[in-house]
Structure P
Amino acid sequence: MSTSKLASTMKNASLPSVEKDSVIALRDVWKIYDTGEIRVEAMKNVSLKIAQGEFVAIMGASGSGKSTMLNILGCLDHPTRGIYLLDDVDVSTFSASDRADIRNQKIGFIFQTFNLLSRTSVWENVEAPMLYSDIAKVERTERIQEALRIVGLSEKAKALPNQLSGGQQQRVAAARALVNRPAILLADEPTGNLDSSTSDEIMSFLQKLNHEKGITLIMVTHENDVAAYASRRIQMRDGKIINDEIITPNVVSN
């Protein structure tokens, strides 16, 4: 589906609801993996609202459902049943191609593994999400420059990933996530491959990004000291939310 057609579809799909103050709303969402022999209820009747500009940490042990939650929020997967409203539009029944369009328009991703192309420059890595878009070359250049400036790596544009530290590589991954100017940034264990000092550096950066750019940031982590940078903490167990609380975040280090 073309971008213009998708936008029209989204406009027509907009639902009058009580979720107008929420950029994300899950209503009674289930995710069930059923092979015929094995049935796994990865999410069980989950309802959740996230407001624009929140910084949310989703925590839980392996198998708790936190990664499934992130995949659904990021339109990488869809609920088995229930409703997912993104900007008050029900995207839960969108096709895979339409979900891909939504991701390109609204959502950026940062993963535990940096997923950088090892033989291409920082500039080219950041450019990658725009290669198959209709963004003009001049604007593409402006966006890359802006993203590298935000993450503090303008001077590393020509470097290869193996010439950078782990923290710098994660910043390149963040720049790549930001280049399409998403309203929502999803981070899956973003400090999992970093030492404690570099982890603090990345979390301070993400917190500043949330504060200064107003980007809604949703992060999956199993580490309490990483979750402490968020302003809201959601705990999952056995596919359910067992705790959801507002917390006082760690202060950004200067």
Structure Q
Amino acid sequence: MIKRKRLGQHFLNSNSIAQSIVSEAKITKNDVVFELGTGLGILTPLLCNKANKVISVDADETLVRRAKSTFSEIDNLVLKSGDGFKNKDSFSIFVSNLPYSRSKDAIEWLAQTSFSHGVIMVQKEFAEKLVAKPSKNRKAISIIANYAFEIKLLSKVGKNNFSPPPKIDSVVLKITQKTTISKDLIQIINKIFSYRRKTVKNILKQFNKETVIDKRVDDLSGDEIINLANQILEK
């Protein structure tokens, strides 16, 4: 078994869960699917059976070479090695068992990318951050994800369904895009949360702006935080 802790990845080994993920993705023959993390290819052929085209990218060249050999007869599959977040190809559906170490990067990248919807598997703890309501548990990524996507919990996946097993259970989510966000806005939202102990009034002072609002970040709704970020971006 190829181990992949170096890349923060654990390989799904359950065919029934793989089938469920592909079914939930609602892929048609009009769709181009982008798979981030080819891995051992448990999802790849299932996606190819449904889609017009599948683009599958993995950071590990060894795994890509293995997949090219295993799936050489599949003609609607494009396999690439490298950083999937540098992908320039258009796609309609995103499917991934996200590497735990890159989950935040993936959500921020997807928030900037135009597509229809996706099915992703993430660490349970990360999923809880994505759906956190206004509280001290909410992070910048919670605001970004909920502004950009409708998020639906599909299923919980136990750690024993992976090789090597992770330390925590996973969750399968469906994300449906509502809007895209600029990279600049994402950076400002992250910056706001680095000042989360300050009041809005004091945060805006950091950017040479003024307001009479004396609330703290934890007391703001998601939309209020987006509005604050947009206000900071205004020249």
Structure R
Amino acid sequence: MNKFDLKNKTAIITGGAQGFGLDIAKKFLDFGAKVRLWDIDENELKKAQKEISSVNLEYDVVDVSNNKVVNNTVSNISKKSKIDILINSAGITGSTAELWNYNVDEWKKIIDINLHGTFYCCKAVAPVMIKNNYGRIVNIASVSGKDGNANASAYSSSKAGVIGLTKSLGKELAQYNIAVNAVTPAGAKTRILDQMSKEHVQRMLSKVPRGRFLEVEELSSLVSWLSSEENSFSTAAVFDISGGRSTY
């Protein structure tokens, strides 16, 4: 495994109490970063902190779909520390159903967390990074944001929105030595699969030429490079990690 130098860097990882976010946090800590986990579930945050047990790990209970909470939390952090890295990993899939049968309230919830949450976090953190003339933002999108998944219109739409946001923001911040990129993973072995029907999960797997789900360590390695100073040129880009499912 390649190691990336993240010493003296402070990272915020949303949805950090489990899944992709937690594994990214472990790698960042191994690479020398200070990490703040954000999650809405304090019990899971406490479990994560106990599991990792590092003096360089802290957490905040944050609902990313609440703009006021996001702003207040960033303001409190920035008074004590710089913010070098933001990983937007918080997200939900929601249930699977045809668009015309999709529950309107659930649609709004998925968009609020996945898309609006990413927007709120980027909006709050960007001025802090601009002030320091440095930053790395990685948005965890999804292959469904490029291809679209049948019976997952809300999730697919939210992740397509994240891709568009990434491309716009990356161009806006390029002059400040701030890289903004997205990754588009295929299905992975995380608890998010538990939110889907077995039929939907099998349909996802059948589309992957590699014939298996993504391992979380594979994604966190890519995110680590994108979050490091070694990524000195790529921005406003989408990095595919779908096992061959997407070809662009």
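Any read-out appearing in this document is the output of simple, stated calculations on the displayed coordinates, not a laboratory observation. A quick note: this is a predicted structure, and the numbers were derived from the prediction, not measured. Cβ atoms are built from the backbone, for glycine too; each structure is taken alone.
Some notes on this structure:
- When mean count of other Cβ atoms within 10 Å over residues 89-96 is computed for each of P, Q, R, the largest belongs to: R
- In this comparison of P, Q, R, the computed figure 3.7 for distance in nm of label points 7 Å out along Cα→Cβ at positions 49 and 137 is attributed to Q.
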